[in-house]
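The following blocks contain the structures, represented as C-alpha cells.
Any read-out appearing in this document is the output of simple, stated calculations on the displayed coordinates, not a laboratory observation. Note that the structure is predicted; figures quoted are calculated from it, not measured. Cβ atoms are built from the backbone, for glycine too; each structure is taken alone.
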Structure 1
Amino acid sequence: MSQALFLRHWRLSALTLLATGVITLGACHAPASHDLPPEVPSGYRSDLRSQHATKHMAAAANPLAAEAGRQMLREGGSAIDAAIAMQAVLTLVEPQSSGIGGGALIVLWDGQQVRAYDGRETAPAGATGEMFLHADGKPMTFAQAQIGGRSVGTPGVLRALKMAHDKHGRLPWARLFEPAIELARNGFAISPRLHTLIASDPHLPGSPQMAAYFLNTDGSPKAVGTRLQNPALAKVLARIASEGPDALYRGVLAEQIVNQVQRHANPGSLSLADLSAYTAVERTPLCSDYKRWQVCGMPPPSAGGIAVAQILGTLQALEQRDPRLALAALAPRTADTPLGLEPAPEAVHLIAEAQRLAYADRAQFIADSDFVPVPVAGLLAPDYLARRAALIGERSMGTARPGNPVGVQVAYAADRSPLRISTSQVVAVDDQGGAVSMTSSVEAAFGSHLMVEGFLLNNQMTDFSFIPQENGQPVANRVEPGKRPRSSMAPTLVFDRASGQFLATVGSPGGSQIIEYVTKSLVAMLDWNLDPQTAINLPNFGSRNGATELEQGQFSPDLAKALKARGHELNLIDMTSGTQAIRRVQDNQGRPALSGGADPRREGAALGD
C-alpha cells in the first residue's frame, strides 16, 4: 500500500469511528509530542509473505543490509558475522536509525547457551544530573537537548560487536565490512523511506555536513533513487576492518568526534578519555518461562527484557486463574481492515492491561543495574505477577501504579521523561543452528545531527531522565557519569522449554513502544501459531500506561467500540515498528526449516537459502 493510500484509509477509518460514535474527540485524542513515533511513517507494504529457507536466514530493516547478512551466511559465517555485516550496511543506508556512532544490545545463541552483550552508550565523565535543566530548574525541550554535542553518549556498538565476534565469529573481521565499504564507495539509491525521513526532519538543514550529504544545493531533499556515495564512511569502515574498533575509539577519528561534540553551539563533554575507556559488557541473559516456552532477553540497563517477561508472566497468571482468559482461544479474527485480520477485542484488552502494569514498574524501578539496585527477581516472581494479574478485570484500569516487589532497596521517584528512540533491528540464524537478535540505535531520528566522516553520532544521553529527582527522591534513570541510559530495546530469543531447542529470534525498533511490538509478535507466533510475517503484519496495539494505543487505519470500528465499552481511552496513532523475526519450523515433509518475516511498515527483507 502506498503512503498516500495508507493515510487516506486511516482518515476514512477515523471519520467512520467519529461518525458512528465509537470514539469522540475526548476518548481518542491527538497524540502528545512524546507519543509520536521516533520515525515518521512511510507507508505499509501489504504484499509481504513469510520467506522460507532450509540452511540459514538473515533479516534487516533494509534489503541491502539483509543481502549482506545472507552473503556472510553463504560463506559459512555465524549469526553474529551476519549481524556485523548488516550493521555496517545499515550505518550507510539507514543512518536515521542506527550506526557505528550509536549503541546496541545483542542476545545470541551459540548452540550451547544464550549470551547477552551490552554495547549501550555510556554517559561521559563530565555529565551531570542537571545537564538537561535550564538555569531556572525547568527541563529543556527534547529538541533543545537532542541537537548538538550535549546529547552524545560514548558509542558502544563496535566494542560489543567485536566482543561477540571474538567469541562466536567464523569469518575474518575484515570480510564483514566489505559489502558496506563497496556500497559506500559505489553508492546506493536513496530509498522512499530514507527520502521521507530526510524531507520530514526540520533540523537537518542546520547541520552543514548533513545538508551537504542529504540535500540539493537549493535545500530540497535529494529525490528517491538518487545515487548517494559516501567515500568518507568507506574510508572509516576500511580502517575499522583493518584496525578493529580502536580505529574509532583512539587516534584521529576519536579526535574528530570529540571536536564535533565539544565545539558545537550546544556542546557536550565527551572526551578522548571517555572514548578510550569504553568497554562493552557481557551480561547474564534474562530468561523466563512462558507456558511451554522459555523466552530470553536483555537484562538492565534494558527495560525491554524485564517488561516483556512481566507481560507474558502476567498473561500466564491470568490464564491460570481463569482458563477462559487463555490467549490461545482469543485468536485474531477476520475484519474489514487493510490486512483483513485484527486481534480479538478481549485479547487487546488483556494484553494492554498487562502492559500498563509492566510500564508502571518500568518507570519506577528500571535503570542501569551497575548504578541502581534493580529488583529483577522480585519483578519476575510468579507470586508477584499473580498479584499484579489480579488487578486486571473486565474494565480497563486506566493508569496502573507500580507494584511492591521483593528486593526494593531504595525509594525512587518515577521517571516521567518521554522516550522517542530511533532504532533498527537485525536477526539471523546460521547453518549450525546459531541465532542472534540485535537491536541497535542512535536514539532520535538522525541522532544528535552531528556527522563525522560520513556517519552520525547518537543522542542517547536524552534516554536519561531530564529531571534527576522529584519531591526529594532521586530518579533511578537520572544522569550519572559512566552510567548507561535505560532502554526499551528487547532483542529476544525463544526456546522450547522441554527440549531446550531454539525456536525463534525476534526484535523491533520503536522507542518506548518496542515492548508493545515484541509482545504482540511473541503472542502471535506462540499463542496464535501465526507465521512470522503474519505475526509482524498484525496491527500494532498496546498501552504504555496511558491511553490504549491502536495503529491508525488498521482496526475496525467494531473493535474500537468493544474496547470503549470496557472503559478504554483510545489513541489512534502511527505505530512505526520495524520488527524482524525468524522461526524454526518444519517443511511439508517434516524436515527442519526456517520461516522469516520483515516489517511492512519499513522497507526490510528476510532472505535465506
Structure 2
Amino acid sequence: MRTRTLLGAALAASVSGVLALAQVPSSIAAQAPSHTSTTAATPAHTAPHADKRQANRVAADYVVDHRGAFKASRHDAFQRVGTTAATDGTQYVAYDRTYRGLPVVGGDFVLAVDRTGKVTGRSATQRQVIGLRSVTPRVSAAAAQRRARGLVGTVSGTSKPELVVLARHAPRLAWSTLVTGTTKNRPTKLTVYTDARTGTVLGSWDRVVDGSGNGYYYPGVTIGTSLSGSTYRMSDASRSGVSCANQAGTIYTGSDDVWGNGSGTNLETACVDVLYSVDKEVDMLSSWLGRSGVKGNGSTYPARVGLADVNAYFDGTKVNFGHSQDNARQLTAIDIVAHEQGHGVFETTPGASTGDNETGGMNEATGDIFGALTEAYAANPNDPADFMVGEEADLVGNGPIRYMYNPSLVGDPNCWSSSIKNTEVHAAAGPLNHWFYLLSQGSNGSPASPTCNGSTVTGVGIQTAGKIFYNALLMKTTYWTHGKARVASLTATKNLYGSTDCTTFNRVKSAWDAVSVPAQSGEPTCGSGGGGGGTCTEVTATGTASSGYSTYKPSSTGFSVTTSGAINGCLTGPSGTDLDLYLQKKNSSGSWVDVAASESSTSTESIAYSATAGTYRWDVYAYSGSGSFTLKYDTP
C-alpha cells in the first residue's frame, strides 16, 4: 500500500472509507500511466484482481496524499461509494463528496488502482473550492417544490426537497426536488435544482431517457424462461432481473415453453425479441467486458411491452417499448433493446445518479454503442452488425434514425464542437457514435467513414473498442463531457494494454482527433517515460532520491513562470527504482498542489504541461528504491 511522505505538510486522517480533508487545495485531473507493457491486442494484466480492500486503502491514502487533485475545503468530506473491478485487474474506486454535511452534486470523482496497488488515473468534475458563506437557505423548501412541480405537465408525485451544493460551475446552495408525472404524454422523473437563495431554477435532469428502435423479430431463437409448478414465465431463471411484462407489469405466462406467433403486433412475440436481445446483451457484458449483468451486480432491468407511443425509454427502474409509427411492429430489435439497457449501464457506473449526463448526447451515444456491441455479439443473420440504429423498424418511414459511421446522413453532427452541449440529445450522440465507429472499424471500414480532420484512422475491432469504452465509463463523473471521455478512454487503454507498445493507445487518440475532440490538459501519453512529452533541455538538476520521500527541484521554494506556455520535465534515475514525477503549483493560500503527474513503475518519467503564470516546483518522489537522479526541464 502506498503512503507518500510529504515533508512539512499536514496530512488528514481517513476512517473506513470516509475521508475528510483539512487543507484547502486546488485541483487537476492529471492522469498516470499503467505499469505493464504488452501487445495492443492482449490485455496487459492477466493476474487476478487486487484485493478490493487493499485498493480502497490505497485510494484513501492517495486522496490524502494528492490533496491538490480534489478542490477540497476544510468543510469537505469524502465517502467511498463503490469499487468496480475491470478485467485487466484495475479497481475503479468511486467517491462522493459532502460540504458541511450537504451532498455536493458534481463533487464526485473516481480513482483507478491497478493490481499492484498503484493509482493509474483519476477523474473529477468540480472546478473550484467551495466557499459558501452560509448553508442556510433563504427560499423555503415548499417554494422550491412548487417551482419544480411547475416544470412537469401532470404531476403524480413530488419528493421532499433536499438541500445540496450544486458544483457544476460556481458552487451554489440549492434545493433538489424529484417530480414524477407526465409531460406531453411522456413519462418523466425530473430532478430540479432550485437556487436556495434566489429561487431561480439552476438546472434539471430527467431520469427517463428516450430511445428509438426497430420492431424486428427473431424467429426460431432460444430464450431464457422459468418454470413454477406447471406454469412457465417469461422471466429468465439464469439471468437475474431479466423478464418481460405487459404495461400493467404482469409477466407473461403459459402452460408450455413456446411463445409468440410471429406477428409484429403480438405483445408476447415482442417479449420473445426482448428476452432474446437482453440475454445476448447480458452474455456480451460478461464475455467481452467482464461485467455481471446490466447493473454490474449480477442483475438487469425488467422490461415491458405494449407502450402506446412511437418510442421506447428507460426510467431508472425498467425499460419500456412502444411501436412503429404505422403500428405494424413493436420496437424490440436487438439494437433498441440493448440501447435502452445500455442506459442502465450508464446509470450504474460512477457519476450518473446525481446530475445531468444527458446533455451533449453522452448517454444516448452510450445506448447506441451498447446496441452495436450486442448486435455484433449476437451475430444473428436476420439482423447483422451494421452500425445503424433503427434500420429494421423504418420507424417513421425514413429508414435508420442514426448512422454511427456517418451521423450527417440524417443531419446529425459528425464532429464535436462547443455547440454540442446545446444540441438535442439524440443528434448530439453523433460525435461519440462516430468516434466509436472509427475506433472499432477505422475510417476505411465497411462502410467507409469520413473524418473531421481528413485523417486515416485504423480500427482496433469492436470487442477491443467496447472494452476501452466500458473501462472509460468506470471513470465517469457527474457532468461527463467529450473531453473527459477522451482522457478516461486514454487512461483505460494504458491500464488495459500497457505503456510501451502504444499501437492501441495511438488509435484511440487518433479517433478522438478525427471527430475534433481536442487534446485535454493533463491527459496521458504513451511511450517510454510515462506521462508527458516535449523537449527537456534548458535546465538540468540532480539529486538523490530516498525511498518513501520527496525531493523538490530546483528547491522547495520553486521557480516563477511569468507567461503562459509549456513546462516540460524529463526524469531519469537508477535502474531498479520506481520514481514518480509531479509538477506542483502554489495556490492562492500558499499551499503546493499537484497540477501534473507521471507515475509509471520505472525510474524514467516525463511531463508536458500547459502552464499559466505562477510559482511551480518539481517533486521527485521515490515510490521504491533509492539513488541519484537527473531532472531536465524547460519553462516558457
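Values computed for the structure shown
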item	result
Which of 1, 2 leads on distance in nm of label points 7 Å out along Cα→Cβ at positions 172 and 268, largest value	2
When Rg/Rh (Cα atoms, Kirkwood Rh), for residues 220-435 alone is computed for each of 1, 2, the largest belongs to	1
Entry that produces -6500 once helix-only ellipticity at 222 nm (-39500 (n - 2.57) for each DSSP H run of 4 or more, over all residues; to 500) is calculated, selected from 1, 2	2
Origin of the derived value 78, 58, 50 (Cα extents along the principal axes in Å; candidates 1, 2)	2
Label whose coordinates, when log10 I(q)/I(0) by the Debye sum over Cα atoms at q = 0.13, 0.16, 0.21, 0.23 Å⁻¹, for residues 100-203 alone is calculated, return -0.80, -1.02, -1.16, -1.20 (choices 1, 2)	1
Mean count of other Cβ atoms within 10 Å over residues 292-299 - structure with the largest value, from 1, 2	1
If log10 I(q)/I(0) by the Debye sum over Cα atoms at q = 0.16, 0.18, 0.19, 0.20 Å⁻¹, for residues 308-483 alone is computed and equals -1.16, -1.23, -1.25, -1.27, the structure in 1, 2	1
Computed 14 for relative contact order in percent (Cα under 8 Å, 6 or more apart) - originating structure among 1, 2	2
